[in-house]
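Novice: Each structure below is given as structure tokens.
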Structure I
Amino acid sequence: MCDALVIGGGPAGLMAADALLSGGRQVVLVEAKPSLARKFLMAGKSGLNLTKMEPFEQFLSAYGKAAPKLRPMLKQFGPDAARDWAEDLGQEMFIGSTGRLFPTVMKASPLLRAWLVRLGEMGLETRLRWRWSGWDNDGFQFETPEGAQRLHPTVTVLALGGASWARLGSDGRWADLMGNVDLVPFAPSNAGLRVAWSDHMSRHFGAPLKNLALRAGGLHNRGEIVLSARGLEGGGIYPLTPALRDGAELSLDLFPDQSADQLAAKLAKPRGKQSLANHLRKTLRLSPAGMALVMEVARPLPQTPMELARLLKALPVPHAGVRPMDEAISTAGGVAFGGLDDQLMLRSHPGVFCAGEMLDWEAPTGGYLLTACLATGLWAGQAAARHGL
């Protein structure tokens with residue numbers, strides 16, 4: 001018997017443990033990998049984007065159809081609370097030009113070290129290389145280096161992650177153990193797009209296309225993408241994943257700050273003996289990668305200035321769907337909110353709560369993913385701390 005159990009040592013699990021300890025519970029946290037928060041540390045290698053500092057309703061809208069369910073959790077632990085939490089752990093923070101919040105040191109490791117020190121001082125007991133292998137009546141079975149183990153906690157928080165980045169621990173294997181819990185199938189989110197390029201595009205692989213407006217289905221975004229051997233990558237395309245994985249067409253506005261009329265007026269200037277492609281490149285200062293993309297997907301080019309301008313404002317890019325799930329940054333799907341009460345407790349398993357990316361929600365990169373993992377971990381941990389008292 002143990003008092004409180006947390007299964008999963010990522011940000012959601014650690015925050016749940018923090019809340020349980022703060023609520024006076026004795027906590028055991030188990031993690032299948034040899035160390036904690038591996039995906040969190042990987043995300044911080046290029047600069048830990050903790051959250052996005054923007055008005056709450058705008059922030060909440062990034063969560064799409066899951067926003068109503070996540071509202072109370074993000075209201076309690078939103079951008080301001082995330083900043084205060086990190087600063088309370090001794091991390092100096094700054095807001096970038098796009099509103100994204102980063103530690104001044106940019107890395108995730110100092111924040112994680114400070115957090116683990118505090119959790120240790122609060123009495124957290126951690127067991128590594130313990131993989132959950134199934135239910136044991138009112139408890140849980142684990143595969144460990146010492147053989148099969150069982151724990152029978154009073155309350156439990158599951159923070160098992162999604163199904164991308166298996167090598168870091170988010171492999172989704174837990175879904176096969178959930179029994180009668182209502183699950184939504186996993187799907188890739190924040191994923192690159194598969195495009196079958198011709199050989200002529202190879203010289204441009206790795207080149208960015210900046211300041212684009214992108215549309216797919218009813219979704220739109222503004223940002224940057226990168227041409228790769230496998231297709232398109234980057235923050236500009238990732239928020240469109242929900243529409244793209246459903247087969248929506250992708251179109252790019254290469255000049256979002258100019259109207260079709262303005263572009264047509266420039267293209268109507270005499271081009272002399274220049275080819276239409278050279279005229280287009282020189283007149284509009286289109287980058288070599290941008291010009292290559294236009295020629296790849298839209299030959300033969302329209303001949304009139306207005307037709308060409310309209311093409312550049314809505315360039316169709318044929319694709320073969322999003323990249324596989326294990327290449328995605330995150331996943332949609334998981335435990336359905338319908339199977340949880342408003343405290344994130346499983347209706348089928350009283351005393352067992354769920355948090356983090358294992359819940360059925362998705363959001364774009366840019367701080368939204370991490371903030372919601374922390375917020376749901378806090379919410380579930382606080383509810384678990386109160387349960388049965």
Structure II
Amino acid sequence: MNRICAAVKRWPWYLQVLALWLAARLFSFAVFAAAARFQPAGPWWDASPSYWNFINIWDAEWYYRIFADGYPDTVPRDAAGNAVENEWAFYALFPLLVRGLDAVTGLGWNVLAPVVATVAGFAAAPVIYRLFRLRAGQGTAMWGLLFVAVFPVSPILQVPYAESLNLLLLAGALYLFLAGRYLTAVPVVALMCLSRPVGVPFALAVGLVLAVRFLRRGRVDFPAGEAWRLAVLTAAAGISALAWPAIAWASTGELRAYTDTESAWRFGNLVPFKPWLTMSEHLFGPLFGPAALLILVLGAGFYLASGPVRRLGLELQLWCASYLLYLLVFLNPQTSTFRLLLPLFPLALSTAWLSRSRAYRGTVAAGFAVLQIVWVVWLWRWTELPGGGDYPP
């Protein structure tokens with residue numbers, strides 16, 4: 001084993017990165033395949049579906065509908081006028097990319113969608129590594145990448161969801177942001193904002209960095225040329241963040257087409273912060289619920305202010321803070337929340353910084369791998385609840 005490790009360390013960095021990612025994805029494949037073998041018949045297939053059928057479920061069905069039929073011309077509504085679940089909740093870049101490749105190859109959704117998602121994940125791996133290398137040495141950056149690769153929800157990076165494509169674009173945008181290549185980041189950010197709803201927190205993070213650097217200009221040099229380029233990125237990110245709601249509005253003629261559609265999954269109107277308070281009271285009662293939520297928020301704040309997170313630098317620290325704030329304001333917390341933590345991947349590097357001990361780092365990686373099994377068996381695998389349905393992954 002030591003001889004193999006020594007040989008791998010002599011490989012070019014990109015081969016080491018891809019080999020690490022391949023090993024992680026093969027492990028996730030094994031987890032999926034094993035879970036599928038014991039899967040009873042469900043809404044999408046008979047018992048013991050194949051790997052390909054097993055990963056083409058849940059939101060992959062919505063993406064397939066967009067791939068096959070596009071988006072509705074109007075927001076579907078029930079008899080009371082409330083929006084019902086529909087395709088406008090799902091951003092267009094991933095399914096339309098698959099549709100474009102299908103027009104060229106004719107291979108169809110079942111083949112192309114998992115392949116595109118998996119390839120996007122492989123493309124994200126070297127970008128994440130190079131991003132981490134801007135802040136850390138080779139060894140720590142590789143451990144940080146490993147933590148991302150085996151993160152408990154990382155199996156989502158090889159199923160027909162937009163997560164892997166979004167991870168690639170987000171990592172690319174953050175890399176260009178940290179490297180000071182603000183204008184080059186603009187088209188990447190624009191595409192990112194058409195893959196998943198991360199544009200608002202990204203625009204907030206960039207705007208906060210601009211404000212902080214402007215306020216510190218007397219102590220830390222902030223040339224005018226750099227300032228205006230960062231301002232352009234801030235404006236572009238803000239506009240791009242609103243692009244998808246604007247497209248939904250233009251396509252349906254309804255200003256609230258996107259927000260009404262999102263509310264269909266909430267069983268109520270979109271009210272900032274309220275879903276977290278409601279869920280905390282549901283889990284812990286009206287007295288302890290708000291206290292538990294306050295402890296959670298304070299704990300997240302203390303962690304973001306901790307030494308390992310500060311070592312990420314102002315840009316990544318503010319990105320993580322902005323994204324967590326975005327989740328707190330807009331997210332309806334449920335079992336899908338675990339998957340929505342993936343854009344916080346820079347915290348994997350701060351996790352590696354907590355200790356240089358190989359025992360610690362290996363334990364974290366092993367624990368994440370075990371939790372992958374828990375995530376797939378508990379949430380991805382269909383097990384109908386007594387009242388019908390199942391918890392979404």
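The numbers here are math on the coordinates, done by the rules we state, and not lab data. Keep in mind that this is a model prediction, so the values were computed, not measured. Cβ atoms are built from the backbone, for glycine too; each structure is taken alone.
Novice: Where does the value 2.4 come from, among I, II, when distance in nm of label points 7 Å out along Cα→Cβ at positions 45 and 317 is the thing being computed?
Specialist: Source structure: I.
Novice: Quick one: FRET efficiency 1/(1 + (r/R0)^6) of positions 133 and 301 (r between Cβ atoms, R0 = 41 Å, to 0.05) came out at 0.10 when computed from one of I, II, so which one is it?
Specialist: I
Novice: Here helix-only ellipticity at 222 nm (-39500 (n - 2.57) for each DSSP H run of 4 or more, over all residues; to 500) was calculated and came to -9000; which of the structures I, II was it taken from?
Specialist: Of the structures listed, the value fits I.
Novice: Still on this model: One of I, II was used to calculate mean projected area of the Cα convex hull in nm², giving 20.6; which?
Specialist: Going through each structure in turn, the value belongs to I.
Novice: Matching task: 170 is the computed value of volume of the Cα convex hull per residue in Å³, for residues 269-372 alone. Pick the structure from I, II.
Specialist: Computed on structure I.
Novice: Separate question: For structures I, II, calculate relative contact order in percent (Cα under 8 Å, 6 or more apart) and state which one comes out highest.
Specialist: I
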